[in-house]
Structure 1
Amino acid sequence: MVDIGKFNELRFIKKTENSLILTDGEREVLLPYVYAPKEAEIGDTLHVFVYIHSDGRLMATTETPIAQVDEFAFLEVVDENENGVFMDMGIGKDVFVPNKEQRRPMKVGQKYVVFLFNDDQTNRITASSYLTDFINQDEHDLEEGDEVKLLIFDESDLGFSAIINQQYVGLLYRNEVFEDLKPGDQRRGFIKKIREGNKIDLSLQVIGFKHILDLKDSLMSDLKENEGSILLGDKSSPEDIYNRLKISKKAFKKAIGSLYKERLIIVSDHEIKLVSKQTN
């Protein structure tokens, strides 16, 4: 079965004047010569992305789209008509977003996070900005501390909403984020807490004791590389700490507190230094 809007493994069975003919054994798909591997021979299996052309034919390309069907992506609006807008998928085929699938009216030249799906009636690749309609609401196997991939899609007074691993939704609290985030940004993240109702709190920093161990090692290496001193201390601002080390002030204080107890560093208001035995 040919999966429209996704990559397929199809067999090359014959040529026409303008394209190769590929098949899954049931349906034929056209691969224009401009996208066909020059070394392809009849009988070869080709890895291609399949979509429906405007004339209704099944078409293929070896180009890689920004996203496939059943994925969330950050795409730019490149054209519009009275029925909706078209977004650039990174290949010769744009994806249509009907007016009814626009949570807010979309404008040419702007980029939005959308979900790609096949329209039930036409089977054509379609996109929607009603993202929560496509979030997996089932039980998940995520655990606190897990590393995940995040796609930021919304911002509120509370923080930043993110798609987790292309399936779930979680929240990064504003007071725990020390960088400029905006919809479309992709980040490595971590599961901070799973609350009642499977609501997920996220963090951009590693969670748990291992995080502190990693930070201690990183700080010690940093100190040794900078002649035993870093110009950050107890009273440094969260912004200065994040800009220098990409960690929160809370994590920084835990790490330097542990190193201080081990008598490895000296801590002042705006500086930490290796003790003399570490600098010899």
Structure 2
Amino acid sequence: MSYALVTGAAKGIGKHMAIELAQRNYSLLLTDVDEANLRNTAAEIRTKYRLDVQEFVQDLSHPAAAGKLKEWTALYHNRLTVVVNNAGFGLSDPFEVLAIDEQLGIIDVNIKAQLAITHAFLPVLKAFPKSYLLNVCSTTAYQPVPYLAVYAASKAFVLSFNRSLHHELRHTTVSHSYLSPGSTDTDFVVRARIKPHTLKTAERFNMHPGEVAKIAVRGLFKGKEEIVPGFLNQLNAVLPKFFPVSFVRRIAGSIYEPKPEKPDTVPALGSY
């Protein structure tokens, strides 16, 4: 019986990637900071697929998180052949308005945790004839995004890191992929405090997290390097290369810039 580790697995894309892996008969090691939803997700998958599903509540912004995660999974290292670094979050507002501690927390989770977990588990994955590593990026990585500045910058770091890492792993037994989702119907926007007018724009392009997860896991097992789900997201990843940075930045800023909202504005579901 093989196991897969998924971070940020309580809901959204992480939950659906766990489901996709369960459908491929992987037992699961799930972690998230959201205890209630993590327990519910684990119970749901355990009941439906009759697999071993273990859960571990962990705040990945903590400096010792990767070490604790490796210690918790130690019992399963001889069967752990898939690692999915999905956890991440963002905050939307002008840089000077957002608390600096919150913005440093974005770096702690999106960058430091992904690097630390990747570093901790690569020796585990390399012990197998074939294993898989999936790190999650974002389409915000392909251009500057004012009012989502630190999140987009963190994902630009992640994209560059994974492009380099892929080359380093090319002669190993680890099949490495990285996923860049765009607007997705998740609770990402709740924590990010995305403004209602931005949500109205995003909902026209939203993908279902189950669809994103299906594309991601299929691409992972096919050995695809850079996975960008959805045609519009693929365009978003390519087009910024052909325009001046000032133009791209202005367009992105116009989407996220805070604006007065009408009292009857109803928020949409959200994006990744």
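Where a number appears in this text, it was derived from the coordinates with a stated rule and is not lab data. What you see is a predicted model; the values in this text were computed from it and never measured. Cβ atoms are built from the backbone, for glycine too; each structure is taken alone.
Suppose relative contact order in percent (Cα under 8 Å, 6 or more apart) works out to 10; of 1, 2, which structure was it derived from?
On the way: 1: 10; 2: 20.
Label of the source structure: 1.
Which structure, out of 1, 2, was FRET efficiency 1/(1 + (r/R0)^6) of positions 85 and 101 (r between Cβ atoms, R0 = 25 Å, to 0.05) calculated from, if the result is 1.00?
The structure behind it is 1.
On distance in nm of label points 7 Å out along Cα→Cβ at positions 109 and 133, which of the structures labelled 1, 2 is highest?
Details: 1: 2.8; 2: 2.3.
Largest one: structure 1.
To which of 1, 2 does the computed value -4500 (helix-only ellipticity at 222 nm (-39500 (n - 2.57) for each DSSP H run of 4 or more, over all residues; to 500)) belong?
Numbers: 1: -4500; 2: -13500.
This figure was derived from 1.
Given a value of 17.4 for mean count of other Cβ atoms within 10 Å over residues 29-36, calculated from one of 1, 2, which structure does it belong to? Numbers along the way, then the final one.
Numbers: 1: 17.4; 2: 20.2.
That value comes from structure 1.
Tell me which structure, out of 1, 2, gives 54, 39, 34 once Cα extents along the principal axes in Å is calculated.
Values: 1: 78, 44, 36; 2: 54, 39, 34.
Only one of 1, 2 returns 54, 39, 34 for Cα extents along the principal axes in Å, namely 2.
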